Structure P
Amino acid sequence: MNGLDYVIVVVYSLGFILLGYFFRGKKNKAEYFLGGKSFGWLPLGLSVMATQLSAISFISAPAFVGLRPGGGMQWLSFEFGVPLAMIFLSVFLLPFLYRAGIVSIYEYLERRFGRSTRLLISIVFQVSRSFGTAVMVYAVSLILMSILDIPFWQTILVIGVITVIYSYQGGMKAVVYGDMIQMVILFVGIIICMVAGLNQLGGWSELVASVDASRLDAVNFEVLGIGGDGEYGFFPMMIGGFFLYASYYGTDQSQVQRLLSAKDLPTVQRTLLFNGLMRFPVTLTYCIMGLIIGTFAMSNSAFMGEIPTDRVDLMIPVFIRDYLPHGVIGLIIVAILSAAMSSLSSAINSLSAVTTEDILVGNREVDEATYARYSKGASFFWGAACILLAFFAGDIADTVIEAINKIGSVFYGPILATFIVAVGIRSIGARAMNVGLLSGVGVNIYLWLGVGDDLFWFWWNFIGAAVSLLVALGVSRFAKEEAKGEVVTKGAWAVNRNQIAILLIAFLLMVGISLSIPYLF
């Protein structure tokens, strides 16, 4: 990097501090955590996608497609469950949660089952989200360190301190509008890398002539992920992916909090529609980028020699450092910073929300000044905690990134089942649901530790949900207790037939495009 690159990075960083300052001021609960429920579908949609398109996705997914042994365009199969999950959430779960008038979605579990269920799932979210965010900051800091040529601790502080400042000052509005800017910058960065890689390779015809054909297969109907027959098969990715994404977008505070910030319920549905339609094109774009740069690496010994054999994730950072002009390098660094800051800001705001609502305030009535002090204090605490944890992730990060994904799949299914029961099944009370929740988690832990690679971990999302629901239904037949709170009735559902049809067509197009990839090269 030269002076121009550093100027771009510094200007960008100062700009985001000013963003938080712009949205500062006295804020009540709805304003700080929900942005006053003033957002339209476009800023919310871009914000949700920016959180998903993290710096790890920008760097690791292309390396998986282009270089990682056993990798390839099968990464696209991660997207198959998304439009189906968006249909379920827009019709069934999100309409009721939105109408509940809550900030922490775990508050509804207290209304329906009791405070213990709320605290249990809230604490699980806070621990797992802060830990996962810290590992993300650590991983991105290592990558930026090799490009920025500054010490590791400084890269962590660049990411962490700037994000904490603008999140602390501006609340949800700073997070959402910051995410919008970051999403645009990141996508521009992907396009620049893709075009530059194609130019270095010698054009599309050279890519077609040189690409490893084994990396073009994106859909496999034969692999079931059972008995050790492989991973990334169509059915485990579609079925397991449905439960994973339905839980992540519908029961994870970091995502649902944005949807609760929408100005009305149709906006929530349009945001889900936008995400269901646009995630795949963005993922397809950075997968093609990975295919291009990976093919260039395999045909260029000098480039390949700079990529450590045990850390192929450095493919994109090395390409940025060695093959892009100054000025553009600064812009791409900004893109990586954008992705990291988007994930961190979302984590800080959602962690602050559940800590304030579930732990500090609970069922008490507090004045606005006290609430503001709690919420900003929680934002600062979690920002500092994520930064601090990032410094201690070094010895375990290589294994924890995969472990975090597996831990998420241990809990996603049972938590989704809990919310489905809370919203729609009156016959199940707190005792039965708690037994079902623990049973689902316990079975998934057994599958992880006892079955291991014989069952692809994507299936845990489905199995955990099914076990939790069936056990809860079974126990409810013997436990004589009445359900608390309200449950959804048919009239509370929000059925938009046009959006359902569009998302179903999108699902079919995703599969069709993925199947056609080997014939396009």
Structure Q
Amino acid sequence: MIRQKLPIGIQTFAKLREDDCYYVDKTGFALQLIQSGTHYFLSRPRRFGKSLFLDTLAELFAGNEPLFRGLFVHDRWDWAKRYPIIRFSFGGGLVQSLEDLERKIREQLHVNQAALGLSCTEPGIEGCFAELIRQAHAAASQRVVVLVDEYDKPILDNLTRPDTAWIVRDGLRNLYSVIKDSDAHIRFAFLTGVSKFSKVSLFSGLNNLNDITVDASYSAICGYTDADLDAVFAPELAGLDRERIRHWYNGYNWTGEAVYNPFDVLLLFEKRQFRPWWFETGTPTFLIDLLTERQTWLPNLGQLETDAALLAAFDVDRISTEALLFQTGYLTIDLEEEISDSYFYRLRYPNHEVYQSLNIALLAAWTPANQADVQHRKSLYRLLLANDFAGLERLFTAFFASIPADWYRNNPIARYEGYYASVFYAYFAALGLDLTPEDASCQGRLDLAVRFNGQMYLFEFKVVELEPEGQALRQIQERGYADKYRAEGQPIHLIGVEFSREQRRVVRFEVETLAP
């Protein structure tokens, strides 16, 4: 098998094709879009190949036939037609004011004018953009293609400064409204970004976009499928555990075929190590801060439920936890249900990388930062492997006791009633263990089930200021939470953990082991 270059970081279609890089053919999706409509919007998480797909569209409409030889679209496209193209990208740099935004837009308008050999006489941004579209149509005798990459980044740059974010949002709305007003001159328009701002807030002037974000037909428009890995990247798979690759990186889903994040896969093939490559490129502080501020119940994070309206509700002053985690790629769609003419979604972690890494990041944010956290996680794994429950009790007792009183006073999250159980859960999740939080049975709902080393660990958590001591283990016993696991023929450990909010420590840790 012939090995090709790994296109790590390449967002330019021509460079990828001319440098003999691996390429997963997405031109079938491009042709489907072009034949089916004219105005589209796509939201995908960062580093998913949105920019490369946009550049592929640009080269296709520009008629650069040699780049497409051997690809799906080649024999299905009229190469005699060449369309004028206007492109905007807000991916680079930081916009911190309306002045920054206007400067960036003007720079890109100048670049487009130079590329098309045209010039604007209108002084205003919107007027110049509209004039450029009309002139390009007239000069080429073909309608214009408008491509906008990272349409939302100037707003996302300012989410922690809402006043600036609103001003920037309005500036972008004025720009995008030109696309609708110029409809008679536009052959195709495609906007991409990470988030999906509501039509009312950002697209009120552009309400003719076909949003293909959650569309089964386009679920794999960005990213690599399982079949892509086996067919395109077969020379790179030697020596790697194929099932482990799936476990670590596959699983992103938008109601259709599941995909891998390309950045993860390409770094795995180059480095030959299983690491959270995508996650390490930058988890927004804003996300961690928001989850902390909202006192998010961590055991429930990977099984949230929402409806279509809430999933799409994203604005400067209205960001639901579900929408934020979904649109940024930390949760993905597990199940879509239509009930009484409404669509509902169950969300989950996409894969092992995100599940483990996000909990490590939250654990770091929810506990004092020091090297002890790493040692605690290593100790937890070894103690669990040895079923050393006395050691587990000492570990967690010592951990909570080591948190300085000042940290509790200065961090409202530590006064949250579910804080202790959430941190307990995050420690197990940070090890990547197989956890089932709030596991339901006919007897009730168990707080946490852990499958590890051929054994089951059933946890119930209580805060003694809310219930009398001794209730945690008793509840597991009396409600028969172990019954549903007995058929698996594994040892089952019932563990009741009780915390004191006032004393800020574990005050009771009881264990009963049931033989298989």
Structure R
Amino acid sequence: MITVDRVRSRSHVVVGSGVAGLTAALGLGDAVVLTKSALGAGSTGWAQGGIAAAVSAGDRPAAHAADTVRVAGGLAVGDVAELVTAAAPDRIRWLVELGARFDRTRDGSLSLGREAGHSRRRIVHADGDATGAELIRVLRDAVRSRPDIEVIEHALAVDLLRAGARIAGVVTIDADGGRTAWMTGSLVLSTGGIGRLYARTTNPPEVTGDGLAMAIRAGVRVGDLEFVQFHPTALAAMLDPLPLLTEALRGEGAKLVTGRGLRYLKSVHADAELAPRDIVARATWQRLAAGDDVFLDATGIPDFSSRFPSVHRLATGAGFDPEGAPMPVTPAAHFHMGGITTDARGRSSAPGLWVCGEAASTGLHGANRLASNSLLEGLAFGARIATDIAGTAMPAPDPRRVTVPIDGLDAGPGDDGIVSAVRGIMWDRVGVERSGKGLGEAVEQLAALGKTAGTVEARTATTVAAAIASAALARPESRGSHFRTDHPDPDEAWARRTQIEHPPVATTPLLGWIARGAA
């Protein structure tokens, strides 16, 4: 019988070590950070884009909020957009105080770029296209300097613990193969997105929807799962993940062209290459589906290698010369607007559980995320959650009242081939363009795979993928990143967010799983 080898309690438990989780941990103190791989691994460090913030003399948070709402397909929550954009200048100042080295002009002011969907330059960058790496450096150093924050690396979160209606903690499979039950009065999930459930993605290996899967199994409300953003300019190389060609390249004049040199976006949208991401990704997908080759031509950008060192390194490493020739591109799964539903304080539908970062569905992004708002959202909500928990945190529950999903400890880690099958189904049938027929087939295939899932990774992949495919099938319209070829227009009857509470799986008392003498 598989058992829980360790039982530990902490005032605050944070699962995930990206920008959102580390920001929350720094605000909380007396916390443990549980991370699936190394501290700071995951999507944040890969982010080439910057942090959107209205910090220039001619800009205002209200204009930033208006841009956020404008591209969101009518589903963004205006109040959330306003509070997040209003927090941006302070979050930039906080990062500078921690030691963040942002790019600056000759007069010492922040150097601001422009990206798709923004009405003006407001993107704060570090080292040109390495903003995420700089954020992780700063936040990781800050966490490591805090004696009141413990970090446990290579801890795979398996399932949420419950005490009645309340979330009571989480079970992890640890580096030594043992299992730990973490008891807490305040659990923060910041486990990232779902990009690795697609065959083509820009996301690193850690991004498999772990938090979302645990929430679904626990019956916690989730929302907007059908809205998956595909980045329009991933480098079309024989790599997994695909290297990202940052949107900032198009902000500095790079053009999308066919093999014959046609700038096809000029006939699609007035902003051409700076149109919202869903429009650019779909137009590019349609060109590729029609048999055209598509390229990003950045050869006209001066000082490319010094201004975009990350892209230059990735492209040349894959055998391309970004300064000498256009680079082949393809859309790729990049960001999930959906996730675990939260309110404006980061609270989920279950007491004791807060969620931030890409794992959350806050309403900020609606049906389509504005470029460079994801790092900002993590910074803003990580701080808001820390403040909220300070006034509401409960003590860790009595272990005698705690339950765990009845099958939650049977599965072990590993790859049994199911994850690869899920990735193919999601790319083929739940991708940039969808249809009722393809989505129905995906739901059936994923359900069948779910019945044979014998590992934590396979169970997570089938659970989350099936939920996304089902949500996409249930929305018979096209809106933002969700495009149905059989329903190509928006339907005002569906101008609303999706909210779902899946039936929780059966649970059993945790005490029955605790090994004799467990510490």
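Upon calculation of helix-only ellipticity at 222 nm (-39500 (n - 2.57) for each DSSP H run of 4 or more, over all residues; to 500) from the atomic coordinates, which of the structures P, Q, R produces -24000? Could you put the intermediate results ahead of the total?
Details: P: -24000; Q: -11500; R: -9500.
Working through the options, I get structure P.
Among the shown structures P, Q, R, from which was the value 11.1 of mean count of other Cβ atoms within 10 Å over residues 75-82 calculated? The partial results should precede the final answer.
Details: P: 23.9; Q: 11.1; R: 20.0.
Corresponding structure: Q.
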Winner on relative contact order in percent (Cα under 8 Å, 6 or more apart) once structures P, Q, R are ranked, highest first: P
Among P, Q, R, structure where distance in nm of label points 7 Å out along Cα→Cβ at positions 35 and 427 as derived comes to 5.8: Q
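Computed from the coordinates by the stated procedures, all read-outs in this text should not be read as laboratory data. Predicted, not measured: the structure shown is a model, and the values here were computed from it. Cβ atoms are built from the backbone, for glycine too; each structure is taken alone.
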